[in-house]
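Next up: the structures, one after another.
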Structure P
Amino acid sequence: MNMNLHCLALRHVAVSDSRSLLSAWSRELGRITLAFPSATSREGRRRRALTPPMALFEGVAEVRPGREVLAMRDLSPQAGSVATAMPSPARAATAAVLAEMLDLILRRSEADIPLDDCLNSGAMALATASGEALAAFAPVFLFRITRHMGICPDMESYAPGRVFDMREGRFRTSLPLHEDYVDTQGSALLAALAAADPRQPVLPGVDRLGRRRALELMVRYFSVHLGTPGTLRSLAVLAAFD
């Protein structure tokens, strides 16, 4: 059956001299894998240009039960995609971090419309973000995703001076009996992430080091709850632009 799919690009992996695979999230099917021609071919280069990390695109795929890798034709960018935005090294680095993280946490295959709405609105906001909003974009976006992963921190338990218990997802007045907690300064960063506008995610009073720590805290939080790696390869690249 041919199906029109609306997708968010995550990660390209070359599997041979003539073929690569793209992991993506689709509104219709959830997590999918697409087969692309090698980036050394003309068509492969065109497709790679339309599907950088966090790009929104659509196309027609033949979907069959049991088929894990799909072929796509008539591929084109969706409105608001980073693929058609003004080139920006800082935006590309931010997109790389988010796509790497989403590739790790979006493992379920079923469709999820509320999650898809969140991913799409975030991807479109990233395409136009600049300045302070771009600098704070990654940690704010990841905090927002926790709601759809079922691990959203209990912000009603926050008060200045409390620590954050990562395992329980709530703030405490005393230290837990394990090391997966955040000190009072880190807890204040999480409160700032929760209060930020996802469309213009500035963090008043939070400097460059604070933004970097906020992002590292979010990566660690996902690691505690979902078993993802505690560090990302793309973080070092992003640090050069913040």
Structure Q
Amino acid sequence: MNRTLDSWYSQSLKKEMEIAVYGHYGSALLLIPTAAADYLEYERFLVIDVIQPYIDAGKIKVFSINSINSESWLNNDMDPKHKAIRHNDFNHYIRHEVVPYIRSRTSQETPIYTCGASLGALHAANLYFKFPYHIDGCIAMSGVYDLTNYTKGFWDEDVYFNSPIHYLENLNDDHFLPRLRQAKHIHILTGSGDYEDPSASRTLSALLNHKGIPHELDVWGPDMKHDWPTWRAMLPHYLGSRF
């Protein structure tokens, strides 16, 4: 398996941002860390190992990035308004830096799918719903899609527009909604074991159904906890059976 480590100074985030790339060709899978972790988290927790057959076969090319959650919603010493602004900086970084980077190392036609677990699932879903003309789908594992779970009571327009449960409810435009209704790969996955919240996935699924947005909800059993063994089981299963 080809493995490349790269980085650049992000104009969006005003800091150096690393990225790990695995594979030579295939659909692009953009991995977003779980919480305050880094671009090698999925490698450390052996997710790259379990999906390596799909990388080696050319089904996917993986791009794994850093989070900045410790500079936004997970930073308890930061003003909430600045947390929201920093969150939008991250969105800008993905749209205007990471997506072009992926395109330069694949092609303009290569589909890009976001993927994450836990807080990374919220980011994966949010990025797809916000940028459906630049990202082609998402695999969201064990997520909660109401951003107010992380804002400690703070609410403003930036929170609203990054909280899928809120902004999707009111989405009725002629630009984004028709595009989302053409989706082929929205996969909302959750376990039912310790520390999982399957009701959050069911709530998002019900909202997507209400909006006529095709997707797949898959609730795994009570033996599947909010932990890496669950995600190491889910992701290769979906790459092998859905893509």
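Any read-out appearing in this document is the output of simple, stated calculations on the displayed coordinates, not a laboratory observation. In this text, all values refer to a predicted model and were calculated from it rather than measured experimentally. Cβ atoms are built from the backbone, for glycine too; each structure is taken alone.
Comparing mean count of other Cβ atoms within 10 Å over residues 134-141 across structures P, Q, the highest value is found for P. Among candidates P, Q, the computation of Rg and Dmax of the Cα atoms in Å that gave 16.7, 46 used structure Q. Taking distance in nm of label points 7 Å out along Cα→Cβ at positions 86 and 118 for each of P, Q, which is largest? Biggest value here belongs to P. Each of P, Q could give Cα extents along the principal axes in Å, for residues 142-181 alone, but the derived value 33, 25, 11 comes from Q. Among the shown structures P, Q, from which was the value -10000 of helix-only ellipticity at 222 nm (-39500 (n - 2.57) for each DSSP H run of 4 or more, over all residues; to 500) calculated? Corresponding structure: Q. When distance in nm of label points 7 Å out along Cα→Cβ at positions 6 and 230 is calculated, the result is 3.3; to which of the structures P, Q does this value belong? Computed on structure Q. Which structure, out of P, Q, was mean count of other Cβ atoms within 10 Å over residues 198-205 derived from, given a value of 15.1? Checking each candidate, the match is P. With Cα extents along the principal axes in Å, for residues 14-125 alone coming out at 46, 29, 24, pick the structure among P, Q it was computed from. Only one of P, Q returns 46, 29, 24 for Cα extents along the principal axes in Å, for residues 14-125 alone, namely Q.
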